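Just so it is clear, none of the values below were taken in a lab; they were calculated from the coordinates. If you're wondering where the values come from, they're calculated on a predicted model, not measured in any experiment. Cβ atoms are built from the backbone, for glycine too; each structure is taken alone.
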Structure P
Amino acid sequence: MASELRVNTLKDASGNNSVGMSTVAEGTAKAWATFNASGTPAFRNSFNSSTLTDNGTGNMTISFTNNFGAAYNYTAGGQVAHSSSTTTSYCCQPFSQPTILTGSCQYSILYNTASAAGAADYVYCATTNHGDLA
């Protein structure tokens, strides 16, 4: 028999700090992952992320354990850590609009300097997804 718990607000043990249930239901990450994209790709840790697929240099797909409610109606973004230069920007972003699906999202792992830009496989990558699940 399934149980159901209905509350409006959650409070910590002291009763001082509270959070509304809409924040819990709508404001928390619905999927996230930290992963190694260099060599053999692998998750370091993840939530609601089931499969990591290497599509080529700087191109990864993460499949979700539980689908999002609609394609394009959730956020997808992340970051990359690299130690070679403080003047280089790195990001992990959706590959293109058609790759933001309900069950997976394809990401570009990119770098940008004053003299060059491109895709690369980095040792530390992270993504976060917010939105409504199906």
Structure Q
Amino acid sequence: MIIGIGIDSVEIKRFSDWVNHPAEKLKKIFSEQEIQHCLKSKPNTAERFAARFAVREAFFKALSHIMPGNTIPFLTACKSVAIEHEENGNPNLTVDWDSLAKKYGIAIRGNLQTFISLTHTSNTATALVIVENRQ
């Protein structure tokens, strides 16, 4: 059963100078592996950071369905997720549900699984996050 859904779009040009941001600043939002992935192809850096940021915004929106009334700071939600790539190259969103539950005293029940879809044009990156309880 779907228990949370979020979508977000961001302008890629907002991320054009993120290649110059210090690692400490980037690590407040992204995992080390995500940063490496974004920086490994200079022409794609902005769109990669934009897509990963959009995923975090979409996840944050999905959390509002899962945990209504709980106020989790955006940066905490950012550090609780990471995009990893499957062997076939498809993106997969991993969520540290235990960390969120412990830090905020939230009872998360069931077997939660996330699904993401990413797309972009030359100007905009869009992400969709769906959280399903596979209980």
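At-a-glance table
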| quantity | calculated |
| --- | --- |
| At a computed 4.3 (distance in nm of label points 7 Å out along Cα→Cβ at positions 16 and 80), which of P, Q | P |
| Distance in nm of label points 7 Å out along Cα→Cβ at positions 48 and 104 - highest-scoring structure of P, Q | Q |
| Given -1000 for helix-only ellipticity at 222 nm (-39500 (n - 2.57) for each DSSP H run of 4 or more, over all residues; to 500), calculated: source structure among P, Q | P |
| Structure responsible for 8.3, with mean projected area of the Cα convex hull in nm² calculated and labels P, Q on offer | Q |
| Entry that produces 28 once relative contact order in percent (Cα under 8 Å, 6 or more apart) is calculated, selected from P, Q | P |
| When distance in nm of label points 7 Å out along Cα→Cβ at positions 8 and 56 is computed for each of P, Q, the largest belongs to | P |
